[in-house]
1. Work out which structure the value 5.7 belongs to, where distance in nm of label points 7 Å out along Cα→Cβ at positions 22 and 54 was derived from one of P, Q.
2. For FRET efficiency 1/(1 + (r/R0)^6) of positions 126 and 406 (r between Cβ atoms, R0 = 30 Å, to 0.05), the calculated result is 0.05, so let me know which of P, Q that is.
3. Using distance in nm of label points 7 Å out along Cα→Cβ at positions 270 and 438 for the comparison, can you identify which of P, Q gives the largest number?
4. Using Cα Rg over 2.2 N^0.38 Å, for residues 142-181 alone, single out the structure from P, Q with the greatest value.
5. Going by distance in nm of label points 7 Å out along Cα→Cβ at positions 70 and 414, which of structures P, Q comes out largest?
6. Which structure, out of P, Q, was relative contact order in percent (Cα under 8 Å, 6 or more apart) calculated from, if the result is 18?
7. Please state which of the structures P, Q yields -8500 when helix-only ellipticity at 222 nm (-39500 (n - 2.57) for each DSSP H run of 4 or more, over all residues; to 500) is computed from it.
Structure P
Amino acid sequence: MKLWGLEEQKKRIDNIRYANENIKKFDKHIRIHDYRPGQVTYNLGPYPAKFSIEPTEYDYNLIKGFAEKGVGLIQVHEEWNDHIRLYGADKYSSHDPEGMKKFIKLCHDFGIKVLPYLSSFYFDRRDPDFRKDFMRYESYLISCHFEYANCSGASETWGTYFFEKMKRVFDEYEFDGIYNDTGCEEFSKRHAQARAEGRTYCTQKDMQYDPYEEDFYARMYSFVKENHGIMKMHYSNTCRPVSDEKLYDYLWVGEGVSNIDDLLETITYDPYLIPCPDLRWVSDEDIKKLFAQSIPFVQFPLRPDGRPYQAGKIISVPGVKYKTTGMYETYQEMARYDEAHPNGPYSYSDWSGIPDNEEYRAAWFKYLALYLPMVEENNVCHVNITDSTITKTALPKNVYMSLFTGNEQYLCFSNLSDAEKTVVLNEKWEDRENGIVSDTVKISEGGLCFLKRV
């Protein structure tokens, strides 16, 4: 616990008074607790090809740099395990257990938490442990080298099997929680229905309550908390569980989403939300807007990173049966790019651009540095203020404002209109990017403005 001196206490109380007296209407009030906004998905290697997870000098330097720039959490995906059982392990154990343990230790040495991919419902139907009664409805996700069944929270055999395996993961590795790629029946049905109706993907409005799924997630969350861990959840698109219960600490949305404006519907979701649209299909101009659509709403985007993807190795493993649709086509495109550009820039994930946008990657660290002081422990966030005496007049249409209050006080504006906008304040504030103190700010189209109270 941080102890504050008399002057710090005085300043904090004054900041709280300012917020309380000047804000009339807002969308959400969030107090920051145990929040790690700088989150990275770290590619370990080209599974199903054989590779070593043991950290290299490249990994050491990259993770050290992450820690110095404020990254607090890394998630590793299915390449950490052996989900089609090629190398003597399985979906719940690493094909390189000693290398995996050394990677976890390296992250811990720099104060970074590590979450492994662990799906509550995806399980390969060719696995020797698979049983048809793991499923309630016959539904599969088949692409490239995997043939995933959508298992069911209503199956007692699946629940028994899965929770034993989840415990094993915690017993064998010093992971800091779970990244749950849900793969639930309800989402699969609704997504298929949306596609049949000519829509690209389903949205939250399509989803329906499933008591078995809710109970499964609740038990997972309890288990992770008993082990002092973090639960991160992912549905895909803009979807989340239909539940009033606390089922996750972080929710990742955006995979499969090509229009980032669709992510605006997630700004009302419970914290903490980690947006990341599908960068394969998002234009460079839209990528620049992603920060303006997230930061004022107490969100910060996910960063694809780690080792370059090496997609050519993924799709050329002898003896592996491939489905030449879906991700296989993406991997082929990545492989052709890699062959033509052996020195990069690279792609780093299934949902990366080909290659990943280097300007966006640089901006990610720039904005993380600006965001971190705003969301320090115990700061209070008034999100999307719509009526206040902070500004002289009402905000222009599609301009958003949030106030972040702690020992310092920060204002953040984003402009999601199609032209530059001007906002006049009732007091002078300092622009955190250029140091100018003024009562007038200009916010570029699709841009942000970061202010500090003086």
Structure Q
Amino acid sequence: MKDSSATSSDFDQPIRVNFISLGCAKNLVDTEKMLATLAEGGLGLVGPDDPADVTIINTCSFIESARQEAFETIDEVIELKHTGQTGCIVVTGCLAQQWAEKLKVRLPEIDAVVGLSGRAQIDRIVKELVQHPEKTANDRVFVDSFRGPVQQDRGRLRITDPGWAYLRVSEGCNQGCTFCTIPAIRGPFRSKDPDEILAEAAELISDGVLEINLIGQETTGYGYDINYPDGLAGLLTRINDLPGLEWLRVLYAHPASLTDSLIATMADCAKVLPYIDLPLQHINDRLLKLMNRHINRAQTETLIQKLRDRIKNLTLRTTLIVGFPSETDQEFQELLDFVKATRFEALGAFPYSPEAGTAAARLNNHLPDDLKQQRLDELMLAQQQIAFEQADVLVGQSLPCLLCRELSDYEIDQLNLDDQLSWFAARHRGQAPEMDSLCYLAAEDPVEPDKIVPAAITSRDDYDLLGNIQID
């Protein structure tokens, strides 16, 4: 990668950069780190409607729908380039890492392709684009193997609500699920140094963060690769002791590596929320084996029972795949019956997407898209009823809620809320950011966001809850 010697003093005014972030929480952390790098390098960050010298698109490539979103976004930015609303286009993230050569051929309007390891040099790459526009796209592919140590994420320019943040504890994955491209894109499993994680957590707390959400491709595998004997349980205990933190949430827990000691730690640590995101993918033994999930139905049911017995008021979220190659009507019905019986507090699902280079893509008996969609609709309709019933149970209760932000007049109007009151988007402990439902809370008296307050839940609106902030 070429290191440009350009500095902010080389230009009459700061280079204007528009940044578009797509994909998961891990991508968002990369975005926040790149935004900080750009700002520290003297570049000016502008909004989506402002003219820009450079537009950066941080992409996802996990499944076909994510790639489709990325290509649609790139096409939209190319149109802005044609109209002069933006200058150069930089594509980074997982799509850049996985499809660098294809991007170069398919979309010659892209001026630079930057892989995951190029995150720290994003300001230099942008400056060189502006300083040397005569170079071709072939000179602007910055993609190396992403296999080194986990990059440190301190000093981010956060774009989430001030009261909460993501904290990445690991990178990559070794589980070897046959449907997944993550190891090919982000490499093998690597744990971040525990002292670095503690330093990052302390930095976030000093910046006003009350809720930390731990993320990684498989958070429950934390520590085994660096001989950290206490694993994620030990890390949770150390973060739990940090002053100023209120809530600590565990996301992306692989069921095969969720140990009894970790369950006990989650139950015993006061700041660790009774919430766990446990992607199961399926329940049928044959399909679990085809997926290489390292767990079977009996073990899964035992694990769920342990979690619910040990952790009081647990919110259990899962993710499922429907339409995996060769999934029969009976096997889908088994999954549907399991969901109805288990009554997950939150559930996401998606139709199987064949990913090039994965073992599952080479299996026989791939199902037609319309059948996969039919099964997805049936599953989510069943879960909707469960979610509505569980939300109804919360009506009439008082729940501690994190006030994330005050709603705009436009949002109040769109939600048909009382425009004589101030309204806040909030979350109770059983609602993870960006993937679960919300609480919309009214306040008669002035109140500042980014606080955890008691709220009286008065009604349900589909998946969301309505209520009133209770402040003496």
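Just so you know, all these numbers are worked out from the coordinates, no wet-lab data involved. Bear in mind the structure is a predicted one, so any value in this text is a computation, not a measurement. Cβ atoms are built from the backbone, for glycine too; each structure is taken alone.
1. Going through each structure in turn, the value belongs to P.
2. Details: P: 0.05; Q: 0.35.
Structure of origin is P.
3. On the way: P: 4.2; Q: 3.1.
Evaluating distance in nm of label points 7 Å out along Cα→Cβ at positions 270 and 438 on every structure, the highest lands on P.
4. Details: P: 1.41; Q: 1.59.
The maximum falls on structure Q.
5. Values: P: 1.5; Q: 2.7.
When distance in nm of label points 7 Å out along Cα→Cβ at positions 70 and 414 is computed for each of P, Q, structure Q gives the biggest number.
6. Numbers: P: 18; Q: 10.
Checking each candidate, the match is P.
7. Numbers: P: -8500; Q: -11000.
Going through each structure in turn, the value belongs to P.
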